[in-house]
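Undergrad: Following this line, the structures themselves.
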Structure I
Amino acid sequence: MASYKPVAAALRVLDVLAAVNRLNKKASVAEIHRRTGIDKATIVRMLETLAHAGYLVRDADQTIYQVTGKALSLSTAFDRHTVVGTIIAPLMSEFRVAVGWPSDVALFDTDAMLVIKSSREGEPFSFNRAPGFRAPMAGTSLGLAYLAFCPEPERAAILARIAADTGDTTPWSRLVQEPARIARRLEEVRSRGYATMDETYSRIEYEGRIASIGVPIMTERELFASINIIYLTSALSPQAARETLLGPLKDVAARMGTALAEKAAPGIQL
């Protein structure tokens, strides 16, 4: 809880700066007023203050304002992985206690899913994966869940990048080099609403002892990440895992998506 009431004037200045950033080259006083509801005279004073500090510049010909390169300094400490991990951490801890099986949350990174948060840490199992592990896109439930639900242009670019890496001869990467097969696999994931770990991946990496279910962390407008739940195949059958774990997994993923959407800063993509 805050010790003091927020400084209203400071909040309005930040609102004005955010509005200029969102409006890009259309940031006139009138448009900023329409977006923020702040009095026009007050907006002018705030704009001039921000310009004096070097965060904005005024285009005299068009009477509009634009952010300067100095505004980038406000985000130099921004760490997407840390921010997302901090937001979802409480929900992940609650989920781990509720279901009794560990989970990973991962963000897409170039050609793999980068695990940023894991509740496997400290587990007595031999399949621990610490944050920083890169999960293959087509072999893991984390990767398949993200691929299936990301926008088509992004999916095409990811698949093309993976397919172009001829040095990767793993069975799950070879799957990507067969467009019809990977398309069918991803359509199955979309129709079911969840992904499962590739059986070959489980056999090669874990001797078939573990399996996982993965779903996207998203809202109607944006896909943020993916989350899985890992279980021992000796303890649960695939059907039993779906019946007992899939519902809670989808629920926590939806709650994480809502939390990320609510706490994302304007103009910053989480």
Structure II
Amino acid sequence: MVLAWIGALFIGVTLGLLGSGGSILTVPVLTYLVGQETKVAIAGSLMIVGVISLFSAIPYARQKLVKWRTVILFGVPGMVGAVVGAWLAHFVSDALQMLIFSVLLLAASYLMFKPMKLDEADKEHAERGMSKIAIDGFVVGAVTGLVGVGGGFLIIPALVLLGGLSMRLAVGTSLVIISVKSFAGFIGYLGVLETLNLSIDWQIIWIFSIIGVVGGWLGHKISSKVNQQQLKRGFALFLVLMGAFILYKNIPNLF
């Protein structure tokens, strides 16, 4: 169990350092280190990610680095999408969910290996059509609800390229969006667990959340002292290895 607590701290630190990425580790840690069933781990991940993201967003909100209009435009469709994604989990096997999850891990690693051409300046760009922002929010929310990831590695580029936000605003806004749609996905997932006669392990959720919040605070404190590009590339390599391991464990269960 010590490895699980270390994993929880690593989740928070990574989220605090990068503004995304940490939450994508929660499901593997709960599944392979804690030993939870896949759907229980996904549900627990949604609550843990929601709590950590909410606390991590507070410093950004105090510095007025959250654009609340974008939270509504992106977050409300994201909440709806998260509930829909959780409902779809009724019809998807554990092995297929983990296969989708591994693909997301590899996609996240690719985005970290290959820096996106986002404007790093603090100036905002022209915001694109509201419908595009809402659709993107719904799709990312559905992924969140289905496999239990926060999706920050998808949300931040979308907020910059579609929402017209600066990088600093995008990170703070992303954390709020991740929080609200993770909570929505968790509520949707309660029905899935009830149908399967599975239950939430609240003790694990709160311990992970507390450790993760502390890790997020530590990550935020040391973020200015770490080379972000080297950190992202190292983390991306770790995600590739994790994705390959999950594929190895679950592909035989599809047949």
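Readers should treat all values here as calculations from the given coordinates under stated rules, not as data from a laboratory. The structure presented is a predicted model; accordingly, all values stated were derived computationally and were not measured. Cβ atoms are built from the backbone, for glycine too; each structure is taken alone.
Undergrad: For which of I, II does helix-only ellipticity at 222 nm (-39500 (n - 2.57) for each DSSP H run of 4 or more, over all residues; to 500), calculated from the coordinates, equal -14500? Write out the running numbers ahead of the final one.
TA: Numbers: I: -14500; II: -25000.
Only one of I, II returns -14500 for helix-only ellipticity at 222 nm (-39500 (n - 2.57) for each DSSP H run of 4 or more, over all residues; to 500), namely I.
Undergrad: Upon calculation of relative contact order in percent (Cα under 8 Å, 6 or more apart) from the atomic coordinates, which of the structures I, II produces 16?
TA: Working: I: 16; II: 38.
Derived from the structure labelled I.
Undergrad: One of I, II was used to compute distance in nm of label points 7 Å out along Cα→Cβ at positions 8 and 240, and the result was 6.1. Which label is that? Write down the numbers at each step before the final one.
TA: Values: I: 6.1; II: 3.2.
Working through the options, I get structure I.
Undergrad: Right, something else. For the read-out Rg/Rh (Cα atoms, Kirkwood Rh), a value of 0.95 was computed from one structure; give its label from I, II.
TA: Values: I: 1.09; II: 0.95.
Structure of origin is II.
Undergrad: Comparing structures I, II by FRET efficiency 1/(1 + (r/R0)^6) of positions 56 and 200 (r between Cβ atoms, R0 = 30 Å, to 0.05), which one has the largest value? Could the numbers behind the result be given before it?
TA: Numbers: I: 0.05; II: 0.85.
Once FRET efficiency 1/(1 + (r/R0)^6) of positions 56 and 200 (r between Cβ atoms, R0 = 30 Å, to 0.05) is tallied for I, II, the winner is II.
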